[in-house]
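What follows draws every value from the coordinates through simple rules; no lab data is involved. This structure is a prediction, so every number in the text was calculated from the model and none was measured. Cβ atoms are built from the backbone, for glycine too; each structure is taken alone.
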Structure P
Amino acid sequence: MPRAKEYNEINISQIPALEVLSKIGYTILSTEKAEKMRGNLYSVILKDVLYERLSEINRFEFGGKVHKFSKKNIQQAMLDIDEALTDGLIKTSEKIYDSLLLGRSYPEKLSYMDEIKSFNLNYIDWNCLENNVFHVAEEFSVEREDGQGTVRPDIVTFINGIPFGVIECKKASISISQGISQMLRNQGKEYIPQLFKFVQIVMSTNKNETQYATTGTAKKFWSI
């Protein structure tokens, strides 16, 4: 049974947030189902969802015909979006942002031709939004980079299996600045930067107010 503090935050802030997301088209995933779809607690991508969407929304035209991308290129695109944190969180996040916005180019060879040409593969269908799928998971446990346990953001939202948003929910008596501080801590290299390198919006909310920002934004620059 949750402690009173946790109970209040879940019922006063977290559940209403999930209800809003559900109404605008997000499918709610249980903690257990989200973990199963990821494969392990370090991974943050819903792998099967991403594979299915990349296969479905991407086509290329050549020789007067429309073709699907090869399974090899779909799998490579999944690996490529999961950029290593070698250059730090902000630089890595910028690389992923470019890929999400512009896609990536992959070579395809048609069986009846020796010529190889490259075609653009997109992670998000920006032209037809209904071709994308939206999920939300609560109590999303992620293994820390330093191996010292896990961190559990209240709510994580996904587009096509890629985490796009993180929301920290607080009860009304707690300032949302606490949620912001918690969010910034979790982006630290010892914590869970492997989640935040994908994330395009972060949010701290309680019953009375909300502030939001992007990954790496200093506390004083968060917007109302």
Structure Q
Amino acid sequence: MPAPPPMASPHHVVFASSNPGKIREVSRLVLRRGWKVIVQSEFGVEGVEESASTFVENAILKARAAAAASGLPAIADDSGLMVDALGGAPGVRSARFAGEGASDEENVRALLSLMEDTGDEGREARFVCVVVYLRDAGDPTPLIGYGAWRGRILRAPRGREGFGYDPVFLSIEHGVSAAEMSLGAKNACSHRAKAFEALLAQIPAPRSRANAEEQGGA
């Protein structure tokens, strides 16, 4: 197993994901907290089987594995697309909707094929995200944040940003697909942004040394 990256500190946190799109979004979301995100691959962690039937259970499975391998606090999210006309599918199987190892494009095609005959009035959907924070691998009380983003499923992909189902998810509020939004715009309204906002509200912001000394001497 690779050695831990140097200068590990309480403000370093390992992110239990190998998805480049998620890593990019999450790094921006926690930047204001002064956290440095270290991806789990730096510890030789390739991920765990997401065998649970709920988003929160899958997120905890991933976070525990990353925390155990790294010795650091860990964050993990599990997210997916829930389409009303499909009874909530793809749901927890969003990343493998078209089969194990399916690409984003294959999953999108599978979704659009199933909804080909669905009228405009029946294309409501929502992205959901559950994010967890573990202080260590044995943490019995993980902190949990939840977020949702409602929209509609388009009939064809639009845009080149984002990942996953972003090209066919229309943000009703903005009138564009999630893949037509900049990272900053998406991080201001997405399910993941809302989940992290809820999570970070439960974690005291780290104090700088100067602030700590100032308060200690007050």
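When mean count of other Cβ atoms within 10 Å over residues 60-67 is computed across structures P, Q, the figure 24.4 traces back to Q. Set P, Q, criterion distance in nm of label points 7 Å out along Cα→Cβ at positions 36 and 204: the highest-scoring structure is P.
A value of 2.8 was computed for distance in nm of label points 7 Å out along Cα→Cβ at positions 68 and 140; which of P, Q is the source structure? This value belongs to structure P. When Kirkwood radius over Cα pairs in Å, for residues 44-147 alone is computed across structures P, Q, the figure 15.6 traces back to P. Which structure, out of P, Q, was P(r) over Cα pairs in 10 Å bins from 0, in percent, for residues 132-171 alone derived from, given a value of 30, 45, 23, 2? Considering all the candidates, the number was obtained from P. Computing relative contact order in percent (Cα under 8 Å, 6 or more apart) gives 21 for which of P, Q? Label of the source structure: P.
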